[in-house]
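Have a look at these structures, which come just after this line.
Rule-based calculations on the coordinates, nothing more; no lab input. Because the structure is predicted, anything quoted here is derived from the model rather than measured. Cβ atoms are built from the backbone, for glycine too; each structure is taken alone.
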Structure I
Amino acid sequence: MSLLKFESMLKTNNIYFFDLVEFEEIIIHYLDVGKHSLAKKAVKLGLEQHPASVDLKLLQVELYVFEGELDKASKLLKKIALIEPNNEEVFIQKATINSKKGDHKEAVLELQKALTFTDDKLDVWSLLGMEYLYLDDFENARLYFSKCIDVDLEDYSALYNVVYCFDMAKEHEEAINYLNVYVDKNPYCEVAWHQLGRQYFILNRFKEALTSFDYSVLIDESFIGGYLEKAKTLEQLERYQEAIDNYLITLELDDPTAFAYLRIGECYQKIDKYEAAISYYKKAVHEDPLLEKGWVLLTDMYFKQENFQKAGYYISKALKIDDDNALYWRKYSEINLKLNFFEETVTGFQKCLALNDDSTEIYIGLTDILSFLGEFDDAINVLIKAKRIYKDSPEIEYRLAGLFFVLNKEKYAFDHLISGMKLEYECNYILKELYPIMYDNEKVQKLLKDYKKAME
């Protein structure tokens, strides 16, 4: 009734009288529903009718803090403190202001003061926990969130924060002990079983994780998070069909997600049901066209099936999303090589090098394509760059030998051939495969045979 009366007053411009409790209820309602402009009007009218009210002034402080007017809030708090120096809300608001300014240590001190004056310690403990989180003091944060749970077992926000503190401190065994004690007290809490399962999962204790997730979904049959984690655990146990079944349940409970489609696809791939895998990968990218992993998985599937045209189409989709990914460019080159699109293959390898993917496979792949295209000078330049990184690579030396021989630079060719033989004689097959004109040369054959005899 008070709310309707207040909103009627605002529409008609009539002034009605409200007692202090009514104003507080009106203001708190507007703050709770996020209607701060109406809360401001209520505070203003409230203070006009009850100018001495400390509670209304504290609500005014809260509004100042929300609007970022911290100096105004601090000044008003000083005035309130002169009237009621032991009012816990004064210290709580001072803590809030310090927290907003990033001074979390000072905020902790103010909240500790508030504790000495309040009978309702729960809210203050929760605020202390948050301040210690800001300070990365996970031990103290956990201590205060645990106090909240001791008073209210169903304070799931505090429970999540306790587990978060254990996670950040990498104290997973301790988290398991804590949660096991908790579920003994509150055995029908799906959140706790879910969090317990997560801890077991992190420690690769998958059977125990599965049991925990089973309990979570038995307690709440619509608990999507429980089914998701259960499915992930079943994957780890290589029970892929059961994992698929649990992912499918999440699709029934809520709107489909690209993540679930992707996981289902990967499970099907693991059990060699490739058409089903492709179907779900396509659903994943339809749901989220910016999901690179979906496009890449489709690429890999079609590459395995030797459908290089489709593989090329899908890797191009991934590259449109992230063209700074060297792995994608490597796949792009491999596919175009299979399609005999040599210019595109060169572009892909060059992109890899530009993105600091300077493995020998990239340099050698690029060299061999340039050689095939007759770009011998460019091929030599690539190998010289590679040699700076890989000083003792027979694959590089034999290729340099072959390229210099093709360019009629025999001295360089034989120097590199000798270097290659010293590094690994058996790699001379490279000449036979790539540069037969050199391999069949009489001088080269004699050098190879003489070197082999000297090794025996």
Structure II
Amino acid sequence: MTIPVALQELMQQEDLCALQHILQNYAPCHLVGGSIRDALLGRPSRDLDLVLAGDPTQLARDFAELRQGTWVPLDPVRRQHRVVIKRKGLIHTFDFSPLRAPTLQQDLRLRDFTINAMAIPLGAASKSVELIDPLGGWSDLLGGHLRVCSPDVLLHDPLRVFKGVRHCLSLGLEALPETLKKMAQAVHLLPQVAPERIRGEVGEIFHVEDLGDHFELLRDAGILPVLWDRPISPTMLQHCRDAVLQVEAGLKHLADGSGAEAIATLLEEELEERLTRRALLKMAAFFGVGPSVGSEQLARRWRLGRRSVRALGGYMQSTPELAAGLAALRCQERGLALWVAKLPGDALGSLLGLSRWYHDGALTRELIGRALQAYLAHQVEGRVAPLVDGRWIQEHCQLVSGPQVGLLQEALADAEIRGQVENLEEARKFLISLKKKTFDNLADGSYNLRLDKRE
């Protein structure tokens, strides 16, 4: 078969060309795995795996120095190393490992799926791209098939079951019947795998946009009981699927409205490694995060970090009542930003979580998009600055106490949210009037503040 242009372009990458020029002092080196698969599919890849017939430690260090990258010893005992290179705001990683078998062919047969068991020899003398494909990985890609490299390969590392599901979902592949059977047979070994490793695969699975349409794969691969840590009934499965479909429908609705670019960026944001906001939002729906299953339980189950826990807390606040509150607002952009900033927990999590209620009442994708854009435009580190600063209030309202100033600024923010104040002039008049109405001097010099929300 003719080598695709994309594969030739992969080998012409600047960093790979530089690597090939220093290889004459080392044992034979090969590019293997996912970057080849992605190139054959016409997909970009910034994570490259390289294997060496010997210890790759010095090669990794020399390559890092040559390309001004960072050398990271991943596992010195197993002689596995990573070089991280930053180019034009993007991070490229190069993982160096020794062969796990006496020959390259045997090494490839130890890998998980045929689509990941391809290799390309590297070296300055190489004039053309040679694809080494002993197990027919390219043919499987062309046919849209996922196939294991050997009958017991999943038993050696059961995490590969989740990896296989992820490949099917993200690459549009179909697991062959025998492969699907092997996946289900290896599931019972998954409790031996560290939750942190499983979480990375689960995060990528839930990041897939149309996960709700592929629940049969999760069921047939046998991973649903692993996700829930207990058996799951058909009724419960349908409930989980409906919840995920509802979130996915809401996010697609948002993607067609105002603020779509900002929303897409937020959904792609990684709260921790391999766990995006999109994935966590769907995980919250799938596991029914709420009064019966709290965010703390989910955090313990998947070893979630602080940012993820805060985002989960925000999603839990995304109720129909909160959606109705947003739909009822009649205020300017700053008012919308202040409303979002006052949301409990993670404001962005709460706002994105409202997408599942877009079809109820007057809540629209345009309104959610406007609220998000307003918040991003006016907030600094999660806080929207007061329209009138404290110095002006102290001078013109004749106040000295910091708490008094803060209370007036809080009242002003509420007025902006209600649409009663729309600009700086109105804000100053509002503050002077409110000060006269609400502060009563007492004999001991203290004060009472009676803020009527209907003012």
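Looking across I, II, the calculation of Rg and Dmax of the Cα atoms in Å that yields 35.2, 113 traces back to I.
When mean count of other Cβ atoms within 10 Å over residues 280-287 is computed for each of I, II, which one produces 25.5? Corresponding structure: II. Computing relative contact order in percent (Cα under 8 Å, 6 or more apart) for each of I, II, which one ends up highest? Largest calculated value belongs to II. Structures I, II were shown, and distance in nm of label points 7 Å out along Cα→Cβ at positions 288 and 304 at 1.7 was computed from II. Which of I, II yields -25000 for helix-only ellipticity at 222 nm (-39500 (n - 2.57) for each DSSP H run of 4 or more, over all residues; to 500), as computed? Label of the source structure: I. For which of the structures I, II does the calculation of P(r) over Cα pairs in 10 Å bins from 0, in percent, for residues 216-375 alone return 11, 40, 34, 13, 2, 0? The value was obtained from structure II. For which of I, II does Kirkwood radius over Cα pairs in Å, for residues 32-111 alone, calculated from the coordinates, equal 12.9? Computing Kirkwood radius over Cα pairs in Å, for residues 32-111 alone on every structure in I, II gives 12.9 only for I.
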